[in-house]
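Structures are listed in the sections that come next.
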Structure 1
Amino acid sequence: METPTDHDYVPPQAARILVWHQGGLGDVLLAGPALQSLAGHYPQASLTLVGGTERLSLLAATLPVEAIWSAQSALWLDLFQDGGPVSPQLQAALSGFDLAVVFAPHQRPHFWHRLRVAGIPHGFWLPSFPGAARKSVPEVHREKMQRAGVHWAGAPFRLRVTGPDRQQAHTIRPEPVPGTGPLVALAPGSGHRLKNWSLDYYIKLAGWLEERHQAQVWWVVGPAEADLLSQLRRLVTHREVRLLENLPLPLLAAALARFHLFVGNDSGVTHLAAAVAHPRVVALFGPSDRVIWGPPGKVSTIITSPQDCSPCTRGREIQCPDNICMSAITPEFVLAVVQELL
């Protein structure tokens, strides 16, 4: 008999599964192998995803997704109460689900109990953070799912890019120019400034690639990187700055799939580039642990800092007040790695 704090069990059959994942882009993509394995375990089941709708929409063409719901809706407030009845609206929304799979750093007994009160008979928890173990997030998921009797899919998780997104990507970025070299995407931002390699270094790398390999270099920038973009435009005055700027994630995925090479920091966009399979990905890691957060798969090459103190994260917190570990990764070393891949 399942208890409110025991969520290592999955039922023999399930037709409708609620998946709760409020993590960022990189966290969602690291959960891809687990979701792929879940879909294989229940081949007739459909998934309803709850979390950030744009990043979860990336999974719609790859997995049997029935619906995507925002976790910001007031509908979910009852799940976080300590007692009392749940609303008829929540009961109606969750009616017919056989299983809830929740990705979260910790088990929350009250949350599980409220899901059951709302009508979902079974729950399965998958840690979105490995805790004390120095293991990759997919490895933690694999171990827990296999203990529950779920076969691990094994194959690398790859996002399927839809035809309409591919067609629209053609309008954003031109085809390779005859006589020029590889298409290279550089993504100088991340969710934390201390994880960023120097913009000066990126610009130097871009110059070398253009001069030595006739590369067509494109810069990937999002809404949170307005400062980086203004610096880039100020520093690069002698050549065109080609931009993939503020693209919706499905469209960005389609655009990245057409590149030969991607270089970026530890970020969700780097995970996105690795998940679309085509570009070779070079990921630069300093304060964060590549073992835990590195983009998996053979398309990825991870460069780590030579600093003895790297990595220094405790949980998700970066201990160092400065990104000396990222500064220790030289442009010359990154160029040497990139040239091997090209």
Structure 2
Amino acid sequence: MKINRAKADLLTMALLIVIMLLVGVFTLTKKTMGTANSLQEELVVEIKQGATIRSLVKQLKQHDLISQPMFLILWTRLNGDAKRLQVGEYVVRPGATLSDLMNDITSGRVRQYSLKLLEGWTFKEFMSAIESHPAISHELNNLSQKEILERLEIDYEHPEGLFFPETYNIHKNISDVNVLKRAHEHMKKHLHRLWEERDQALPFESPYEALILASIVEKESAVEDERALIAGAFVNRLRKNMRLQTDPTVIYGMGDDYKGDIRFRDLRKDTPYNTYTRKGLPPTPIAMPGLGAIKAVMHPAKTDYLYFVAIDDNSGRHKFSSTLAEHEKAVDKYQRKK
């Protein structure tokens, strides 16, 4: 009996020692995971394809973010985080803990970059900004515009106007295909909603025709509160079967021949985009219109204006007129005599 009691005491003592060791390891591990770093500024940790918890530990050691790597390895293997690493760049902020970092890495909260695609830009300008962005990977290089649309599975002949201009948050190595698909979906969503809410009896047979006029309004308007007036003047001209006679469409039709100055002979040279020589809308948008321009076209100001001319005071504003005689006087005052 004494021998059995002694064995039992030894087992109890061994079990207590194991429990104490486990509690100690757990406490130290939890302390390691919950201790704030001493960084003075943000740094970036990158998880590449095929990365392991050990390769992450190596990066953290290089930046003195971890002193006991085994505790991080143990913690992530026990809770499964070691198998949930998501590819991307992650920002480590001053005062953050290893637990904070692992939550970001396993949740995919990657570092965000800003991509500005501005209202009034053409598709060519959109592509230039995308191609020069350091965070974007490129799959569309050297493809024609038609080939790009086919790659994006967009059923249009021309890309102009099909992508929504705004500031996009993107992550490193996002493809240009994904960026353009996202911008196209945004444009479709906004255009569909505003088309459903549009004023009645507008001279458009489709949302695409409204988009064409919105692109013209975008290029003609520099002041937000004039957009509806400009849209109203163009809508009035369309209803009267008058030519739109707007310079931005002529410039777009000139393409690379435009050198910053539009001449009288350019206005007389016929192209599909010359609204001085042709009635109705041009065949496609001439730029990427923003939300304000699209709204203005769907809800144009109800006036009898048919003409407008820029006031030459660098304000971006226009003088609106209802008759040709009034317009000629305004042109004399604000343009010809200057």
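Taken together, the values in this text are just the output of simple stated rules run on the coordinates, not laboratory data. Computed from a prediction, not measured in an experiment: that's the story for all the values here. Cβ atoms are built from the backbone, for glycine too; each structure is taken alone.
Summary table below
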quantity	calculated
Given 0.20 for FRET efficiency 1/(1 + (r/R0)^6) of positions 85 and 125 (r between Cβ atoms, R0 = 30 Å, to 0.05), calculated: source structure among 1, 2	2
Value -9500, calculated as helix-only ellipticity at 222 nm (-39500 (n - 2.57) for each DSSP H run of 4 or more, over all residues; to 500), assigned to which of 1, 2	1
Value 0.35, calculated as FRET efficiency 1/(1 + (r/R0)^6) of positions 117 and 157 (r between Cβ atoms, R0 = 30 Å, to 0.05), assigned to which of 1, 2	1
Read-out Kirkwood radius over Cα pairs in Å, computed value 25.0, structure in 1, 2	2
Per distance in nm of label points 7 Å out along Cα→Cβ at positions 181 and 229, the highest-valued of structures 1, 2	2
